Structure P
Amino acid sequence: MIKSISKKIFPRTLLKEVFLVLNKLKISTWDKFFFKERDIPKEQFLIYEELNPFMSYNVPTAHFSKEVQNKLRLWLDPDWHQDQYFLYLKESAFLEPFQGWAVTTSKQLIYYSLGFSRAPYVHKPKWFETYIHKTKTIHLARIISLRDTGEENYFHFYNDILPKLFFIKDNSFELANFIIVISKKLFEKEYFQFFLNNSWLKQLNLHIQDKEWISFDEAIFCKPYTHTKKYLLCRQQITSEEFF
């Protein structure tokens, strides 16, 4: 209720700035104690890479206007890197419903369960449900998580979420052998419903996660490089025959 009243009184930009300040403080204090990171050795990943795509692939930018070049300056910084990873986790854990974090049985967070999970705007799981009482828990033995920090955004659906399925297939995993978890918030979006009803997506085993925690035995968490051209083009393969 306080949140909804605040939105009516204060400018959205101000609220976002205040939230970032408070969330950064929470990350550096409360979260460090209650939501520690589960260390996963790099050799446990099927794929783990870091690079600067613009510099590594010599993406030309000189033909852009000065305004565009200024906006691309971050990606031309040699100290800036992006990761690409594929983690096939074979251990019992939970997928919490509110953000999509994977949480171990010892209450540690698997940061690779969410792309850009270290961003200062990302919420951690609800403390009470994590430590005291989970409202509802179901068991799905083998899952692919399509939960994402940008799951309520049209652009991120096509750029970050949908490409995970192509990335998984590129690594020789059969999607039909897993239950694919998406959030209810994404499922209810008009653009998702359109894609679902006009593509191969409706033939997959989907679970729409609402408020329930999901316990699992095996899970795939992955993140291809963002803005990967071939995956953006793959979304145009609408019919099931082209995809499966």
Structure Q
Amino acid sequence: MIEPKRSISPRMEARFTGALYLVSGWAFNYGENTACGKLVVPGNAQATATNILANLPLFRSGLAADLFSGVLFFIVTLLLYDLLRPANRTMARIAAPFSLAGCIVMTFGCFLHLSSLLLLQTPGLSQNFTSAQLQWLAFESLTLATQGVNVSMIFFGCFNLFTGYLIFRSGFMPRFVGALLSFAGFCYLVNYFSWFLDPALGERLLRYLMWEGTAGEGSLILWLLLFGVNSQKWLARAKESRELPSGEMAVAV
């Protein structure tokens, strides 16, 4: 039986989205924790500068991974918008800009990482600044980059909150995935807002809230990779919401 379809199966698009989501998350974790995170010594600009200069390939790979993660998640955002807009186009249009804003803030943080490297490696600067001053400026750039990540996570928290609602109401993905993702978004918001109120409180809350965030996004990634979406229900919902133009074709498998 031939039905009105799109040029690509919603299920295949969902699986592709899950794959990009997974790679983006891996790249972010590598950049923030495995690479740059290991080189920064809290409260010690000199030790941090020494670590960076002694491990330049690691630091640069972390910077590249952060940029790569941001680009991939920009694409993931657009794909999720396309997949979920049949559930509620207005809500999808509200959710997507939060994620795009988070990607932009994260990219700005990458440039702060780059500026710290330039401060430590540009020879001419030593004529106007002492080594201690340059190390301090580089350390402050990294600190600002960390704050940028915290701000971006607030945007991503809002995105997860709204995206989880869309999944919950969609009918073509399980409600428990949407509920977990919305809860993860709520945890992100609580955790990262607390950082601005009291960094020590944010550090304590992170121990309890990080697993909820991991479970929420992890469940979405796994479901997209393993099952995608129910193409028949997606097509039916798309027709109802007029997201599938007449005459457009797609494989519903």
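Computing relative contact order in percent (Cα under 8 Å, 6 or more apart) gives 24 for which of P, Q?
Working: P: 24; Q: 30.
Of the structures listed, the value fits P.
Computing helix-only ellipticity at 222 nm (-39500 (n - 2.57) for each DSSP H run of 4 or more, over all residues; to 500) across structures P, Q gives -7500 for structure P.
Determine which structure produced the value 13.5 for mean count of other Cβ atoms within 10 Å over residues 78-85, calculated from the coordinates; the candidates are P, Q.
Working: P: 13.5; Q: 20.9.
Working through the options, I get structure P.
In this comparison of P, Q, the computed figure 5, 17, 15, 15, 10, 11, 13, 11, 3, 0 for P(r) over Cα pairs in 5 Å bins from 0, in percent, for residues 70-109 alone is attributed to P. The greatest value of FRET efficiency 1/(1 + (r/R0)^6) of positions 62 and 198 (r between Cβ atoms, R0 = 41 Å, to 0.05) among structures P, Q is that of Q.
Readers should treat all values here as calculations from the given coordinates under stated rules, not as data from a laboratory. Given the structure is predicted, the values throughout are model-derived calculations rather than measurements. Cβ atoms are built from the backbone, for glycine too; each structure is taken alone.
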